[in-house]
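Engineer: What follows is a group of structures, each given as structure tokens.
Bear in mind that the values in this text are calculations on the coordinates, not laboratory data. Everything numeric here is computed off the predicted structure, so don't read it as measured data. Cβ atoms are built from the backbone, for glycine too; each structure is taken alone.
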Structure 1
């Protein structure tokens with residue numbers, strides 16, 4: 001009886017928070033709807049990170065220098081462009097294999113891991129395709145098949161085989177032959193800079209976005225991605241809503257409210273967990289685009305606040321935290337970042353974390369995840385006492401990678417990581433990890 005009362009109280013608090021967030025964002029949208037016509041920069045600004053399906057597909061349509069061009073595929077791309085122009089629909093098919101090799105591992109474990117992910121994504125713009133429309137409505141989907149090549153899985157390799165309190169190659173797991181739903185949502189956008197997405201979301205598309213965040217095309221190690229491993233994030237296909245709007249010329253707000261108990265291999269179960277378990281991840285981000293709006297994830301300063309409810313079934317208490325991120329481009333080819341945050345309790349990997357690094361793209365930093373690019377970074381992290389126990393050593397991580405864009409359809413990204421004081425492996429002071437990741441896209 002007491003538990004039911006607490007659940008009702010928790011749901012009531014979360015429901016009130018959701019209503020407040022929606023009210024704020026609706027007020028933002030209404031205010032801009034009454035303003036003058038947006039500039040071209042405003043029309044091009046689109047919320048969501050580099051890995052959102054529309055952003056990823058659009059980035060691949062930008063002409064970039066590559067080592068080779070497969071001329072025989074040009075009719076195929078022209079056909080896709082005609083379909084997009086006529087029906088508002090397009091798709092992408094990607095295959096990502098990855099291999100990791102460590103200098104040492106825990107007793108009884110292997111020192112390598114390999115797997116791959118097949119991804120099929122697309123979007124269908126069903127509303128607002130007319131030139132005089134000031135809003136668009138789009139259905140977005142992404143399904144995956146994650147499968148192993150070795151007994152070890154890259155997504156679990158660092159934690160289980162190396163004793164490192166973290167992840168490297170986090171999405172490279174195995175769903176046991178099942179298909180994996182990542183996205184299925186409705187995305188509504190207005191030219192005045194307001195938009196929302198509702199449905200089955202990948203939270204990492206909407207929280208703490210910056211240019212080098214993608215585990216598919218950028219850094220391998222999670223400390224250089226969302227929240228620098230200090231956020232207690234839900235899994236893919238989390239039922240919820242994410243929304244964003246511009247508060248001023250270059251100041252924006254993004255907020256979200258998602259189910260913490262999502263299961264991407266059984267997404268329909270998300271309706272039951274969302275409405276009955278009442279355990280949610282909530283986040284609010286306020287940021288400043290330090291240059292043009294459409295480059296908000298390149299030149300950006302933002303603060304993200306988050307809270308995760310207690311999860312009774314897996315025994316994780318509630319937690320909260322804050323994260324501050326700054327990134328800026330220099331001379332169109334260089335990007336530097338400083339990012340750090342903290343967590344109090346919850347199930348995040350780290351309770352304190354700071355990452356510093358940058359990227360260099362010889363042909364210009366523009367389309368995310370595409371083109372030749374060097375990335376490098378260092379991180380200091382303190383493992384979360386609430387998850388791993390107290391008195392663990394602080395960890396230090398270094399990583400450098402280079403993405404070689406062989407062709408529009410194919411890239412390879414070797415990486416080298418240096419893990420210092422892996423917190424769960426007292427026998428090793430440091431471990432080297434070599435990685436090779438590829439991408440085949442059509």
Structure 2
């Protein structure tokens with residue numbers, strides 16, 4: 001199994017790394033100053049430095065690299081993985097290359113399931129970077145990790161659908177450039193198949209009845225200029241043509257959307273953890289405590305070595321999942337995607353936490369990216385499905401695949417207990 005990057009992928013990564021070194025790392029603090037230092041009303045406006053970087057990346061052809069089909073760069077998931085890893089070294093850098101969530105997942109949905117008219121209205125401006133989008137699925141009143149619990153209503157009324165409900169953590173919806181939301185809700189609440197009760201529909205952000213309640217913070221971070229607001233949909237009316245794929249197809253779309261989205265987060269988190277490890281090594285060589293450099297303390301060396309091991313393991317799992325997605329499809333790769341989604345965020349949180357320890361007070365301050373990176377990694381143990389959901393699904397699939405087959409029952413005799421002798425070598 002060869003995970004060596006293709007020549008095209010290697011060349012693109014070299015260009016992205018050079019772009020990051022020359023244009024992104026030097027303006028990390030400027031980005032934060034422009035987001036947090038201006039007027040409150042401007043917090044959710046894309047800052048000028050990011051707009052300039054996006055224009056530069058687009059002009060250099062470093063654009064839409066995530067999308068494998070004809071709408072994007074045509075890269076496979078395996079080819080895209082090292083590029084996403086490089087972008088993940090700065091938390092907001094993926095937007096520079098038009099490769100940031102939730103737009104990537106929404107573009108994939110529109111490319112795969114949208115009608116030509118929907119693609120013309122929404123996909124084309126998203127691909128061009130002229131607008132942004134939001135994804136509205138999670139609800140505060142139910143455990144949305146089980147999406148069959150979702151209660152927002154999408155009801156047909158003549159030539160329109162009427163949407164009522166309350167969502168939160170609608171990523172992207174506060175940004176000034178957000179123009180469209182993909183909303184999941186009930187169209188057939190009494191359907192006998194619980195997975196055909198839900199649909200997804202396109203809702204223009206400025207439709208009457210779409211009301212932002214508040215932004216949701218994560219460990220105190222509001223993630224401006226993106227935002228993850230709580231939204232009330234109060235008799236929001238959109239035309240029938242805004243339905244995606246058809247009524248009752250919401251779960252089908254969700255599975256098609258979330259698979260690539262989950263693995264993209266893993267790719268970026270590997271890059272995030274790799275940067276934390278490199279910073280930890282540099283810090284350990286520069287700081288002294290108790291008469292020697294931190295790097296000469298055995299416990300610090302062990303933390304560095306352990307972090308390296310965990311990053312390499314997580315990277316290989318992510319690459320293997322991406323490779324199987326390319327060769328056999330997202331559905332066939334769902335076990336590896338689930339495994340990566342459990343392993344990688346937890347790994348990144350541990351590695352970043354170790355780096356914070358080496359940095360001391362600076363590690364939890366605004367002077368490094370570590371505190372915000374830790375927040376992102378910890379949040380991603382819940383985002384796109386919590387660990388418990390992925391572990392439950394993966395465990396169920398593995399037991400079904402490898403567990404003992406039950407003995408057939410007959411009316412004449414009770415089944416004999418299956419011997420477990422075959423499980424042992426003696």
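Engineer: From 1, 2, which structure was helix-only ellipticity at 222 nm (-39500 (n - 2.57) for each DSSP H run of 4 or more, over all residues; to 500) = -5000 calculated on?
Structural biologist: 1
Engineer: The value 4.9 for distance in nm of label points 7 Å out along Cα→Cβ at positions 176 and 400 was derived from one model only; which of 1, 2 is it? It would help to have the intermediate numbers written out before the result.
Structural biologist: On the way: 1: 4.2; 2: 4.9.
Corresponding structure: 2.
Engineer: With mean count of other Cβ atoms within 10 Å over residues 224-231 coming out at 22.4, pick the structure among 1, 2 it was computed from.
Structural biologist: The read-out was computed on structure 2.
Engineer: Something else: Identify the structure, out of 1, 2, from whose coordinates distance in nm of label points 7 Å out along Cα→Cβ at positions 240 and 336 was calculated to give 3.3.
Structural biologist: Source structure: 1.
Engineer: One of 1, 2 was used to calculate mean count of other Cβ atoms within 10 Å over residues 232-239, giving 16.6; which? Before the final figure, lay out each step's value.
Structural biologist: Working: 1: 24.8; 2: 16.6.
Derived from 2, not from the others.
Engineer: Kindly point out which one of 1, 2 the value -0.44, -1.47 was derived from, the read-out being log10 I(q)/I(0) by the Debye sum over Cα atoms at q = 0.08, 0.14 Å⁻¹.
Structural biologist: So the calculation was done on 1.
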